[in-house]
Structure I
Amino acid sequence: MNELISKINKKDIRSGITWCSTNDVDIYKDRTGKYVLESEFNLAYDLPTIKRYQEKYRDNWEEMYELAKSDTLYKSISKTSTISHKRYKTKGKGSSDFLKKYNK
């Protein structure tokens, strides 16, 4: 439970228990103390990200999630993609002529 508390940035075991019950993570108990299954905790902890990636990336959400987990999201950017810059568009002929002097 102590590892869980530090991962969710809490200081008290009661906060950890509350987080577990809120996020549907079962708490088990044996003679050494209370514990949770790591896989259940990881799923509950990552679920908001998973849902967001499912909405955002649809069919590719698993690939993007794995890239995010390994901190390599930059690999998802295609080398052929172009970055578009928003440029000011003039509204009249006078301002267009004025800008032409500086865009040479």
Structure II
Amino acid sequence: MAQVSNLPNLTNRTIVNSEIPPDHPAKGEIERGLRAILVGLPDEWRVTVVCSRTSVWWVLRVDGPGLQLTTVLADPTKQNAAEMTGRLLAALRGSTVVS
């Protein structure tokens, strides 16, 4: 007989839409890092990185169950994996998504 579990479905779908230029040295590391933070969380997550075409600012937006994060990275020195994943992790910890 199959066992029925009351555990939540921890499989998720993470959709990343990134305008980080293909030649940006940290593009892959940033995108992988943002995905990695969300692994194991339930339901669907959407990550969007919008990059200004005329200035230096970026916007990171993350939407998922229990969290909507929008943060502006106006300083190019903050446009890296450590900073961006750190902001996402802090937002998750400040929400009801993770403890």
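Only the coordinates and a few stated rules stand behind these numbers; no lab work does. Please read these numbers as outputs of a predicted model, since none were measured by experiment. Cβ atoms are built from the backbone, for glycine too; each structure is taken alone.
If helix-only ellipticity at 222 nm (-39500 (n - 2.57) for each DSSP H run of 4 or more, over all residues; to 500) comes out at -16000 when worked out from the coordinates, which of I, II was used? Present the calculation step by step, with values, prior to reporting the outcome.
Details: I: -16000; II: -8000.
Value -16000 for helix-only ellipticity at 222 nm (-39500 (n - 2.57) for each DSSP H run of 4 or more, over all residues; to 500) corresponds to I out of I, II.
Where does the value 0.65 come from, among I, II, when FRET efficiency 1/(1 + (r/R0)^6) of positions 32 and 72 (r between Cβ atoms, R0 = 41 Å, to 0.05) is the thing being computed? Intermediate results must be reported in sequence, preceding the final value.
Details: I: 0.65; II: 1.00.
Structure I accounts for this read-out.
Comparing distance in nm of label points 7 Å out along Cα→Cβ at positions 24 and 56 across I, II, which is largest?
I
Please compute percent of Cα pairs over 25 Å apart for structures I, II and give me the label with the greatest value.
The structure with the largest value is I.
Assign the value 25, calculated as relative contact order in percent (Cα under 8 Å, 6 or more apart), to the correct structure from I, II.
II
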